[in-house]
Structure P
Amino acid sequence: MLISLGPQAFLSPAPVMLVGTYDVEGRPNIMTATWGGVCCSQPPCLSVSLRRSTWTCRALQQKKAFTVSIPARGMAGQADFAGLVSGSQENKFQTLGLTPVPGDHVDAPFVAECPVVLELLLRHTLELGSHIQFVGEIMDVKVNRDCLTPEGLPDASRIDALSFAPLTKEYYGTGEFVARAFAVGKTVKRSS
């Protein structure tokens with residue numbers, strides 16, 4: 001039996017993303033965000049929604065570029081801290097012992113220690129209420145060599161991306177392989 005919880009900001013699991021920007025003085029910053037995901041295939045785009053009051057929100061609006069670094073399970077503490085403290089008051093890269101790397105394709109830093117990095121140019125913004133949704137066109141995807149399949153594709157089990165359960169406020173790892181997409185559905189018997 002399904003139990004109604006009423007209207008909630010909920011989708012689980014939610015990806016944990018470290019959004020990287022430079023402020024107007026060129027200082028690198030990261031902020032943890034969990035409201036977002038892929039929103040278009042052609043051109044490849046990702047959306048992320050940020051509270052309008054954040055340092056990162058203002059920097060992203062000014063620079064029109066950002067990165068998304070995907071932390072692995074072992075980075076839960078660092079990812080959580082990056083969402084608790086404002087970049088206006090603390091150099092989070094330095095405090096967390098993380099390395100800011102300038103993007104190759106955009107004017108934004110990424111986290112060298114993360115297994116996956118996306119570089120994005122801001123294409124659209126949408127005022128939503130407490131948050132502003134930013135849609136960025138993905139200019140490049142970088143994956144740690146150790147997290148690739150023999151065919152050179154990202155291996156979710158090796159990436160071991162951190163995810164977030166919003167209502168319980170808990171972090172989880174990616175989990176185990178279940179089935180091949182666009183294949184397992186073909187095994188389903190249709191009812192007449």
Structure Q
Amino acid sequence: MRKLVYFVGMSLDGYIAGPDGDIGFYPLPDDFTAWLARDYPETLPTHVRPHFGIAAHAPNRRFDTLVMGRGTYEPALAAGLTSPYGHMRQYVVSSTLGRIDDPAVQLIERDLVALVRRLKQEAGLDIWLAGGGKLAAALLGEIDELVIKSYPVVAGTGIPAFDGEFRPTLFTPTDRKEFSNGNQVSWFTRG
């Protein structure tokens with residue numbers, strides 16, 4: 001069975017973006033971006049992949065399906081990209097977006113948990129939960145693994161990694177990697 005993996009970057013105080021969705025304040029040293037391109041190339045938008053030496057439709061390593069919220073999708077729309085991750089199946093969860101004018105991206109307005117459970121039963125690579133915080137909180141019961149990119153910066157405020165009700169959920173650390181500037185990536189599995 002495939003896993004739902006919340007692969008997400010966050011500040012030391014638990015924010016995945018600034019109040020306006022900005023992520024430009026996260027430091028990205030060369031050793032970190034090289035690792036990302038090598039080990040998680042499918043998490044780079046299709047149009048960015050060639051800048052990292054990755055063919056636009058190179059085989060995915062870990063994920064072949066992406067579930068994201070409206071706030072994660074909207075920056076792509078603002079840049080004129082209706083299918084930012086064309087190398088994967090893409091689902092956008094929103095009850096307010098109305099429609100998506102790209103057949104490669106499917107709008108999900110309800111039955112989110114049912115969708116994720118169905119996707120988990122299908123053959124393929126794991127499912128990348130890209131955010132945002134409200135979506136992650138709604139799917140907390142379905143998340144099998146956390147891959148947290150922790151940046152050595154305090155944001156002060158912004159979009160929290162999990163924006164929902166108080167629901168303590170135990171995850172077990174399984175690995176950690178550190179980079180030249182103090183960026184860390186930590187892996188956790190449920191329970």
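Throughout, read-outs are computed from the coordinates displayed, never taken from laboratory work. Just so we're clear, the structure is a prediction, and the values are computed from it rather than from any experiment. Cβ atoms are built from the backbone, for glycine too; each structure is taken alone.
For the reader, a short list of remarks on this structure follows.
- Comparing distance in nm of label points 7 Å out along Cα→Cβ at positions 40 and 128 across structures P, Q, the highest figure comes from P.
- Ranking P, Q by distance in nm of label points 7 Å out along Cα→Cβ at positions 112 and 136, the structure that comes out highest: P
- Computed 10.7 for mean projected area of the Cα convex hull in nm² - originating structure among P, Q: Q
- Largest in relative contact order in percent (Cα under 8 Å, 6 or more apart) among the labelled structures P, Q is structure Q.
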